[in-house]
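Next up, some structures in structure tokens.
Coordinate-derived values only; no laboratory data. Fair warning: this is a prediction, and the values are worked out from it, not measured in the lab. Cβ atoms are built from the backbone, for glycine too; each structure is taken alone.
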Structure I
Amino acid sequence: MSQSQLSTKHLLGIKYITKEDIELIFKTAIEFKDVINRPIKKVPSLRDVTVANVFFENSTRTRISFELAERRLSADVVNFAASSSSVSKGETLLDTVNNILAMKVDMVVMRHPAPGAHHFLSKHIDANIINAGDGTHEHPTQALLDAFSIQEKIGSLVGKNIVIVGDILHSRVALSNIFCLKKLGANVMVCGPATLIPKHIKSLGVEVEHNIKKALEWCDVANVLRIQLERQDIKYIPSLREYAIYFGINKQLLESINKDIVIMHPGPINRGVELTSDVADSHQSIILDQVENGVAIRMAVLYLLAGRRN
């Protein structure tokens, strides 16, 4: 029997939801994808629900995607950019959120630099919490939209080979992707310089490869991550130029392997570093599909969690 509601009232991370939850989110996202491709793109599903987007770190893309999803569902939206607010004057996470809840908010979409901030919050407030990224820990809606985009392109993920390339150490996308892809039956490999691969990553059931060509020959899909220089307090790679030489994906490299693989990137792309433009803009790339699917997936998550409000 298919599941009709999520097993949890929050989306704190992929680690804490089930395979059935993921499948329900995907099924709901397909319905919402039809909605956002109609001339009238709004549905009244979240009318009278107030959602606060609380971002303690900047993220234009994720915030806009969530805000669009919320407005498509007719929710009332409050945007709170904590980096430019009284938080910088020493206000605590709990103070901030209590102030927002005093405004009678039903759901909180939060990005925070501290891993576990969302867990802390979920124990102290009544609203549904959606993790829009916590430090280098998880970014669940990105993983959901990535897996959904792969499934849309190549069908069931069972037995498919997916490689995640790049800065695995500083990426919350990588961890959420690994949890999500494994739950859906895919084989997962990570590829990058040894300095950017976490030491105990194999304990998550993934393979490690340091040769980009071998990784691409193995995979059906390559999910290419951005080098996050802003998170690197020491130099993990000699230079971006050197990274591009050894791990960047260009047309020549793709043509040297005997199959068409799917190329993805959560954005924003450092063009000429992780991917050259002729790869990012090629027929093998589903990067723009990921952006479109991001709104549908976030609509599905908001809608399903609103059904768990009690």
Structure II
Amino acid sequence: MNSNTTESLRKTSSGLGFMLFAASLCMYAISLIAGFLFYKKLDTTSLLLLDVLASIVGLFIVGLLYCLFSKTNLGSVIKIKWVSLSLAAPLIMAALTISLTADFLTDLLQNSFAVFGVENNVNLSVESKTLIENIVNIIAVSVIPPLVEEFLFRGIVLGKLRIFGDAFALFLSSALFAIMHGNIIQIPFAFIVGLALAFLTIKTNSLLPAIVVHFIVNFRSVIISILLDNNVIDENILNNIYLICIFVIFVLGIISAAVLSRKKNIIKLSSRDDIPFREAVKSSMFSAGILVFMIYSILITFQTISISWLDFSKYLF
């Protein structure tokens, strides 16, 4: 990899890293300020709207500002177009199967970590019982996050990195997506889902399929929460229905994978001969912006672990 390419890669990666750091900081600051000003005074709807505000400001507005200051043409990285059903359907089903399987394995991981007092402190939803709360809950969890997160990660981050090779862009964008979650239990899940969504975006050259999968994954979580909070269905019955759905989706995912395997070069990702994958990862990871973002995210991750352990340890000592 020549010096000009290395410098361009580091500059691009550093800029993206500082953007993600700014986005994380904005969301944290909004939550911190709201918690300080309205401690125990916010109702369910207000908490959900606060999440929406943090997501829009932290992910969407910061992303737009990054494009403005870096003189990035949104059209060159944000591609939204309809995709043929014959290509989109099997890809979406395969990505959905991978995402829900990763979610199932994450639940098992969470139960294992809980034994040692490390629990997931980041809930996708809060308890909602009224019609308004349920509607806002769905919007805050299932609609806004897929739009703004796909805009930032599969749009700006993946789009900017693809000029250095699709395989590299897929890996780094997924790693950054996972690290930003700041939770040791969510990180493996987010990385796997990130890989699936990035691959889906690369192969369809559109954000729409990834938004659809992201919406379904989040909607599954919030609708289960709403059904249980409102005592609409018995938990055991709901678990059985969920397992049946997972099995059906898994079977359809295998069928989709078989269909995709017949498509020429569907698995292959483009690369550049002048940018070896390992060197590209090394150069990007040691750029200033990525280092700052990773240090911040690691500190947040340790903070969530510490909070979990403190809550757990009071039952031991």
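Brief remarks on what is shown
- Structure responsible for 3.7, with distance in nm of label points 7 Å out along Cα→Cβ at positions 184 and 240 calculated and labels I, II on offer: II
- Of the structures I, II, the one that 2.8 was derived from, the read-out being distance in nm of label points 7 Å out along Cα→Cβ at positions 48 and 208: II
- Structure (I, II) behind the derived value -0.79, -1.07 of log10 I(q)/I(0) by the Debye sum over Cα atoms at q = 0.12, 0.14 Å⁻¹: I
- Computing relative contact order in percent (Cα under 8 Å, 6 or more apart) across structures I, II gives 34 for structure II.
- Comparing FRET efficiency 1/(1 + (r/R0)^6) of positions 32 and 272 (r between Cβ atoms, R0 = 41 Å, to 0.05) across structures I, II, the highest figure comes from I.
- Test item: helix-only ellipticity at 222 nm (-39500 (n - 2.57) for each DSSP H run of 4 or more, over all residues; to 500) calculated as -23500, pick one of I, II: II
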